[in-house]
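So, here's a batch of structures to check.
What follows draws every value from the coordinates through simple rules; no lab data is involved. If you're wondering where the values come from, they're calculated on a predicted model, not measured in any experiment. Cβ atoms are built from the backbone, for glycine too; each structure is taken alone.
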Structure P
C-alpha cells in the first residue's frame, strides 16, 4: 500500500522518492510541490513559444535578472573576502605584536641588567674607596671586602 503523499512533509517525500526511484507518482508529486524557498523566487515567462521561437522580451528580462544576481553575488564575495582579509590582518598584527613585545622585553631586561651591573660596580668601587680612606686597608683589599659586605647584606659595616 502506498503512503499518503499529501500528508508527507517535503523531506519525508524526498526520502521516499530516493528509496523508491521507480515510483513515478511520488516523483511527480515531489517535483510538483513548491519548495518553501520558492516564495522568494522570481518566476519568469517562457523563453520560447511552443513552436520554438524565442520570446525576445522574456529573454531580455531574464538576462537583466541574471546580471543583477551576478552583481549581487560579486558584491557578497567582495564583502566575504574583505572580512577574511580583515581577520587575517588582525591575526597577523596580534602575532607580530606578541613577537615584538617579547623581543622588546628581552632587550629592556638586558639593558636593565647591564645598568644594574654598572651600578653595582660603581657601588663596590665607592665602598672600596671609603674603606681605603677610613681604615688601614689597602685599595686592593678594600674592593673584595666591599663586595663581601654587599653579598652578605651587612648593614653599617663602616661603623665598625
Structure Q
C-alpha cells in the first residue's frame, strides 16, 4: 500500500507541474475570416452557424472553453484545432485556388449532410453546435450556391 501512495503522490506532482506548460494557443484575430465571409456571402443565419460550429477549429481564431487551461486537455484541444485547420482553414482562404475552394465546399457539403461535422467531441461540450435539419439545409444550400459561383468563375490556364 505504501508504494501505491508514493506513485499517486508522484503522479499528483507531475500533474501539478504540467499545469505550467501548454501548447501554443490559436488566438489570431477574428478579422482573419473576413475574406472568406466577403467572398462566400453567407446569410446572417449561416454566418451564425459558421461562428458557432466551424470557426473555432477551422480558422486562426479559437474561443477557448475554461477547461482548456487544464493540461493535458489543452494539448488534446490544440491537436483538434491543428487538424481542423490542416483540412480547412478559412483564415487562409485567399491562398486557395478556385479549384481548391470548390473542393473545400464540396467536402463541407458532404460532411454537413452526413452529420460528420461538427465533430461529436465538439458538440458534446458545445450544445449550440448541434445542427438542426433546417440548419443543415441552410448550410448545404449556401454551399451549393458558392460552388455554382466557382463553377462559373474563369480559371487560369
Structure R
C-alpha cells in the first residue's frame, strides 16, 4: 500500500480514498480551452486544465491556480458544474486511481495559453471538435454544461 501524500507520485496509485480535484472550462466565443495531459493517468488525453485541491484552498481558487500553473491564463469563474468521478481499475479490479473532480465554468479574459510542465499541448476547441478527440471521461458533458451556464448568464431577465 502507498502513502497518502499527493505530492508523492506513487501515493496516487491504489489510494485508500479518493483525491479531490478541480478543473476549469474556460470559454472563449464558441470554444473551450483544452490541455493534453503530460502525466499519468491518461497521458496525452485532452481535458480541462485542473489538478488537486490543496488543504485550505477553496475549489474555485484551486481551479484558477491550476489554470495559471498549467497554461498561464487568468479567467473569470461564472459557476460550479456537476462533479465528475474518475475511477480507473487494474486487471484484477483493484482501484488504481480515484479522483472526484469539481469543474467550474469560466470566461476567458485575455492572453493566449501556453503549455506548462503539466500539459503536452493546449488548444481552443469547439464542442464538435472536442467530440472527435480522445478526452477524459465525461468531458463533453461538462463542456456542454459550461456553455449552457454561460448562455443562461447572457439571456436578458424577463
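Taking distance in nm of label points 7 Å out along Cα→Cβ at positions 64 and 136 as the criterion, the top structure among P, Q, R is P, with the largest value. Looking at structures P, Q, R, which one was volume of the Cα convex hull per residue in Å³ calculated from, given that it came out as 336? Corresponding structure: P. Have a look at P, Q, R and say which one yields -25000 for helix-only ellipticity at 222 nm (-39500 (n - 2.57) for each DSSP H run of 4 or more, over all residues; to 500), as calculated. The correct label is P.
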